[in-house]
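Structures incoming, each one as structure tokens.
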Structure I
Amino acid sequence: METTNQDESVNQTLQFAIERMQDAGYSIDAIINIEIDPDLQFMGYAKIDSHSSTIVIADWALDSQMLGGLILHELAHIYFTENQSPSHQQELIQEIIHSIIHSEGLNNAEGSFLTESFTHLQNILVDDLVFELLNSEKETKLVQEFFLTWMSDLPTGNHIVDASLLTRNAFAIASLKRRNIFFNVDKEMERRNEKFLSFYKIDDTDTNNSEKFIKLETFLITINLKNDSNFRNILLQYFELLLNLLQPKDIFLDKLK
């Protein structure tokens, strides 16, 4: 099969990212392949195996200035998996999620909310490695603008979707604050989040809409995985904060105004 210039460019970006990680002491044992998915709606993800892993990239993301950052991010996931970080041990994670679903009596949608929101915690930890390698003003600005696009400013009225959006807001803000780069886009990110919170209520008696959000944001900023043994407690704390964000039921938007 003939190699296109685009293929060569992506492979060069991959090789550069691998070398950056190796130079920083983060070597990966697996063979890394690139796969382009024309139907993928988000930028990309990693399919991880013990001997050969694949980074799947949306075709529209090939022209993104964040392509290098995406590849670094997915390589970091592969590195964490190879080194058996508890944040990437699926059996442990699923065991804890299932125990919470059972003990709290959560329905399928609420259980899916916990599972999907776990990726934010996982990404906070993974990105500690990534941000260690991002050392240019251009890369910092790209990351700031990227997380700005994650911010939502209006709830939908669906209590599951709204808790997910608020969790994503917390992750985006915490990602920048955790690395001391919450500037340039800080005012706009805060404006969008404050507008969201002005509509959003956890329950009918909630007089301080931002308190539960701030607790989650602070948790993501300060989380420190000191050793493998404390990961279970960290995960339980995180899920408790997520459950606190859930409204008891859907709310019509006209009642939020």
Structure II
Amino acid sequence: MTGLNRFINIIRLFDENQGEWTIPEMAESLEAPTSTIYRNVRELSKAGFLESAPSSRYRLGPAFVEFNRRFQLTDPLMRTGSKFLTSLISHVPAPSVVALSRLYDNQVMCTITQQSPNIKFSTSYQKGHPMPLIKGATSKVILASLKPKRLNELLNQQFKDSENDANKKQFLMQLKEINQKGYCVTRGEVDDGLVGLAAPIVSEKHNIFASLSIISDGNLLQYEDENQILPLLTSTAKIIGNNLAE
């Protein structure tokens, strides 16, 4: 490990599966000398990115809370789009989750979500959770809005083998259709039993390629409901995009 990656690799160890680590555990997982991990953990702790826990363990520190607030206050998409979520979800006839997501480097991630008060299902679309790049309406509308060069860079990572050329061509045709319609609807691609509806949000000024999504129970959200809310979804996404352009 060299440079900034030494610290990032340590931070990425902490997740919902294991929220606390000892220095020897980190060293073993990262295949790095214990002395090196110790120095890096010491620096991360001084900066507030890690903090001590009982039994010589470490957990994520308060710096992430501080920077999360800074992100919410400064990110153009969150500042512009978050105020539209309450109104949008109130017009969905079935309990749902509304999500603003965007392309970060080579992955799609939810930046903010809002859900109906009486929701009874769980979804993978949660704030800060990386989502599949080529599955689900949320990701597909983002890919469909990209310029060809950037799109090919991403898809070449997903369809690496020559045997996947046919699958890549088929996927590109699907994205072309999504781009022409201006929205995407998928069922059960990411979460079983759930339907996703998404419209793109693009701001070249801010280099933001994002989407506004509605996720709902496929048994409760009927086809006629989808036809009713799709115009509102696409128009809201366009308003957010126009506001970003100002």
Structure III
Amino acid sequence: MKKLTLSLLISCLSSILLAVSTPPILPIQERIEKGLYACFTAQSAEPLASLYTELEKQHTPLASYWMAYTKFYEAIYDLKTQKVDLAKNCIQQAITLLENTKNKTSEDYALLAYIQSFSLQYKTGMEAGKISSEVAANGQKALQLDSTNLRAWYIVGSHDFYLPATYGGGQKAESYLKKAIELSPQPVTNPWFPSWGKEEAYDLLIRFYLNKEKTAEARKYYEALKASYPESYLIVQYEEKFQ
């Protein structure tokens, strides 16, 4: 009995030591976002390219999602460093990855719409109109599949926010974005699940009210953004406004 008790004690201590010495798994989204900062530090897209290669070797249903997210962030890096052609190529790769995903989920449609919306800055005329319609359609598909997905609400809100008033834009952004910030960014904690969207929804709500010259409302959501995301890079742009 003493031997059994001792064995159990050693086993428990080993488990505790392992838990202490093993660092927590860094969420893949955070790794990608940190990868973007690493690119600026290294003045190279290699940190994100390396992460993309790592994801290619993963055999999980979410691998393609995060590969697309990585290419999206690589496009942001290329755009910020004046490599427009490379940015366009990365965006197209991201869109293709998501379009080719079978049995798309609400998250797939939300990210696809998000990246398509980003691509609109490179489009003109009829092509821009076509992509804009696809953004709206994919946002609605994301909502139909999961009405509790805050990223779906953020996407439809963002699309309405940027849509010119002559095309009916600006009518629903407020309610859609408010719905987004009411929801949990990640209902189930999992390092492979996305959590983006809520921070960005706060940002658009602040801008929405500033555009309407409703400073008190804008300040309210600015304070909420600071409380929820105190380290957000989005806060800086409003600090002088709300001093």
### Query
Quick one: Cα Rg over 2.2 N^0.38 Å came out at 1.06 when computed from one of I, II, III, so which one is it?
I
### Query
Hey, helix-only ellipticity at 222 nm (-39500 (n - 2.57) for each DSSP H run of 4 or more, over all residues; to 500) derived from one of I, II, III reads -13500; which structure?
II
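Where a number appears in this text, it was derived from the coordinates with a stated rule and is not lab data. Note that the coordinates shown come from a computational prediction; the quantities given were computed from them, not determined experimentally.
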